[in-house]
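Next up: the structures, one after another.
Rule-based calculations on the coordinates, nothing more; no lab input. Every value quoted in this text rests on a predicted model; they were computed, and no experiment measured them. Cβ atoms are built from the backbone, for glycine too; each structure is taken alone.
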Structure 1
Amino acid sequence: MPLAAQVFEQRGYLEVRSFFFPQTVEGDSARYVGESLLRWESAWQLRSNLKVNAWLDGRFDTHRQFEREARIDFADRRLQRPAASVRRLSLLWNQGGWTVEAGRQLIRWGKADLLNPTDRFAPRDFLNVISPEFLGITAVRATYERGANTFDLVYAPGFTPSRSPLLNQRWVVLPEEVRALPVNDQGFRFPQRAQAGARWNHIGAGYEFSLSFYDGFNHLPLIDASARFLPQLSVDVRRFFPQMRMYGADAAVPLRWFTVKGEAAYFTSTTPQADEYVQYVLQAERIAGEWVFVGGYAGEQITTRRNPLDFAPDRGITKTFLGRASYNLGPLSSVAFEGALRQNGRGFFGKWDYSRMVGRNWRWTAGYVLIRGRQDDFLGQFRRNSHALFTVRYSF
């Protein structure tokens with residue numbers, strides 16, 4: 001292939017985020033957290049059906065949630081966010097109805113917007129529980145499309161976990177009985193085998209649905225806690241990841257006034273400490289002029305309870321009414337709201353923000369996050385983490 005036929009594209013942005021917390025919390029007296037992110041995305045079209053994708057991240061923060069090591073991370077398996085990492089590095093090939101991507105990549109399943117129970121190849125960074133970021137995984141993904149049907153096969157030889165909040169930061173709420181004791185973070189115990197999954201999607205006359213299957217491990221951890229008596233009484237904490245098998249389905253039906261979307265999954269596990277349960281979400285979406293509305297309910301039904309000590313934000317926001325709304329004030333600015341309200345009223349989360357573009361390259365966003373509720377509720381336990389936020393982004 002002549003060099004002239006090759007195409008190289010790139011883009012990126014530099015973003016500086018500021019978080020202002022009116023209240024301190026147990027073990028974290030900081031009221032301000034600053035973060036910066038430099039993201040560069042590139043694509044090299046080698047041939048008409050062959051492309052290389054390379055996305056890189058560089059990070060720095062004021063709160064030691066990010067590493068300070070001068071290295072490039074390829075696996076995203078450490079407690080802190082890496083200072084420099086490969087977000088995506090893959091080879092993409094397509095021919096006829098086939099598309100195959102191999103390497104570091106982002107994989108999303110499901111049709112719902114509020115919660116995706118079937119999205120098992122999408123670990124997240126939960127250092128900030130309310131504003132998680134998706135992580136890439138190392139996998140081979142083969143997609144075949146024929147007519148109204150799409151078949152999706154994924155094989156991931158390694159394991160990428162979701163990143164839990166650091167134990168000495170404000171997004172961890174320790175049980176009252178251990179708050180007075182030193183807590184030693186012992187890191188992870190990772191699975192040693194691969195994960196695999198398959199999904200079939202069908203587009204019909206006035207509807208779309210899919211069936212999916214996953215066999216692997218939960219990217220959200222269970223917690224193994226044990227007491228240490230020497231040289232002083234303390235608690236050792238280690239994260240491990242239970243075996244998981246998922247059977248899922250999702251659907252979307254456009255109606256006259258709105259589009260209805262639903263998604264559900266049944267989770268089983270051979271790990272003795274892991275629950276088995278059904279998780280589902282039902283939502284309605286409507287676009288009216290410059291308005292976009294999404295609202296619905298996320299639920300869960302436990303079939304086998306094993307009382308795990310876990311960190312599971314996806315389960316934490318079930319039995320909850322969820323919603324989003326946004327309005328474009330013009331070509332340069334918009335306002336948005338998203339929120340969650342526990343059905344028993346014990347927890348609430350709301351986020352308001354205003355965003356404006358300045359010139360061709362600059363955008364700033366200001367907002368506020370309000371969290372309320374009871375200590376025994378997943379949302380309510382973070383009630384001292386309400387905060388204002390301000391973000392400036394320069395795109396290039």
Structure 2
Amino acid sequence: MKIGVLTLPLHNNFGGILQAYALQKVLKDFGHNVVLIDKSRYVSLGPWYKRYPIYIKRGINRYILGKDIIVKADVEQNRVPKTIAKYTEPFVEKYIKRVYTKDFSNIREQNFDVLIVGSDQVWRPKYFFSRIENAYLEFAKDWDVRRIAYAASFGTEEWEYTEEQTNNCAALLNKFNAVSVRESSAVQICNDNFGIKAEHVLDPTMLLSKGDYIKLFKDYNTAQSDGNLFCYILDEGEEKKSIIDCAAKEKGLKPFYVNSRYEDLEAPLEERIQQPAEKWLRAFYDAEFIITDSFHACVFSIIFNKPFIVYGNRKRGLARFNSLLSIFGLEERIASTKEEATKAISEPIDWEKVNEIHRQWKEKSFSFLNHNLKQQQ
């Protein structure tokens with residue numbers, strides 16, 4: 001079958017890239033033709049014969065009239081994201097088949113048998129790149145296709161929709177053939193706000209094995225990490241630094257980092273260049289302990305069976321962490337203070353129990369996809 005997957009734009013977030021890769025790989029392994037519907041991060045420059053008159057006009061304003069403007073502002077707009085993505089974009093180009101869209105006007109019904117929405121925080125209005133109704137397939141509301149939500153996430157337990165958005169999205173979601181969500185809280189949200197019964201499933205990254213990810217960084221010939229205490233921190237702070245220092249001393253480990261300041265618009269461009277996804281994956285393999293405030297770093301710590309502490313990231317949404325950790329009985333791994341983190345550092349994890357739970361949930365999640373895709377055939 002021809003399947004289109006709609007998720008958040010693939011920028012430079014490791015988790016966002018890898019969840020898109022994982023879902024596409026699973027669907028391709030099922031035997032389907034899969035394409036990701038992605039928003040281009042670049043500004044369309046248009047044909048040269050339309051650009052150069054604009055550049056000439058800007059040049060006159062800058063160099064003759066002395067106005068403080070950039071002559072090739074559109075070129076500069078593209079240079080920055082291309083530079084930031086110089087190491088992540090090759091991974092995406094190699095492993096993820098995409099079709100680009102700006103406003104869904106170029107997406108055609110005849111190209112798809114099935115449209116799948118998910119995963120990541122695709123149902124969070126402030127993160128989705130278009131009006132939120134399009135995350136519920138408003139652009140395809142009259143199409144004769146099968147509609148599935150796989151592990152879609154609101155990212156938070158707080159309801160962030162307006163009344164109009166709620167009504168519109170409820171009507172659109174009622175057209176879906178099957179709905180699944182990534183967080184346990186989202187099951188209740190779908191019931192309360194949309195009158196929809198949703199199934200709780202795993203994030204797509206957890207559908208693949210540790211071996212699948214090891215192959216990626218081995219094929220890339222990724223060098224060994226420079227340390228054994230992997231620290232993946234999205235929002236830095238003094239308390240997090242003190243937790244890292246404490247863990248390093250307690251465990252006798254050397255901290256190392258694999259991320260950039262790509263979200264910091266004030267940072268020098270060279271500090272915003274994101275590392276390769278393969279290097280990030282290798283970090284979990286090499287680490288003896290992991291400290292993070294990232295949801296997907298938490299996920300990969302579980303996949304690679306590495307002890308970890310996740311510092312609760314309220315700014316980015318805690319529901320994701322609480323739901324994931326409760327599945328595996330790892331609620332004690334989340335900390336919101338230095339005292340809680342220090343206590344968790346010495347607590348062992350029963351990986352045999354965790355892996356059995358993971359196996360059961362993978363079976364449940366695969367069953368959801370298999371069953372609802374077979375309905376189309």
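Of the structures labelled 1, 2, one was used to calculate mean count of other Cβ atoms within 10 Å over residues 197-204, giving 21.2. Name it.
Details: 1: 16.1; 2: 21.2.
The correct label is 2.
I have 19.8 for mean count of other Cβ atoms within 10 Å over residues 245-252, calculated from one of the structures 1, 2. Which structure is it?
It traces back to 1.
Matching task: 0.40 is the computed value of FRET efficiency 1/(1 + (r/R0)^6) of positions 189 and 221 (r between Cβ atoms, R0 = 41 Å, to 0.05). Pick the structure from 1, 2.
Details: 1: 1.00; 2: 0.40.
Structure of origin is 2.
For which of the structures 1, 2 does the calculation of log10 I(q)/I(0) by the Debye sum over Cα atoms at q = 0.09, 0.14 Å⁻¹ return -0.56, -1.26?
Numbers: 1: -0.60, -1.64; 2: -0.56, -1.26.
Structure of origin is 2.
As an exercise: helix-only ellipticity at 222 nm (-39500 (n - 2.57) for each DSSP H run of 4 or more, over all residues; to 500), calculated from one structure in 1, 2, equals -12000. Which structure is it? Working shown, then result.
Numbers: 1: 0; 2: -12000.
Considering all the candidates, the number was obtained from 2.
Using relative contact order in percent (Cα under 8 Å, 6 or more apart) for the comparison, can you identify which of 1, 2 gives the largest number? Don't jump to the answer; show the numbers that get you there.
Working: 1: 12; 2: 16.
Structure 2 comes out on top.
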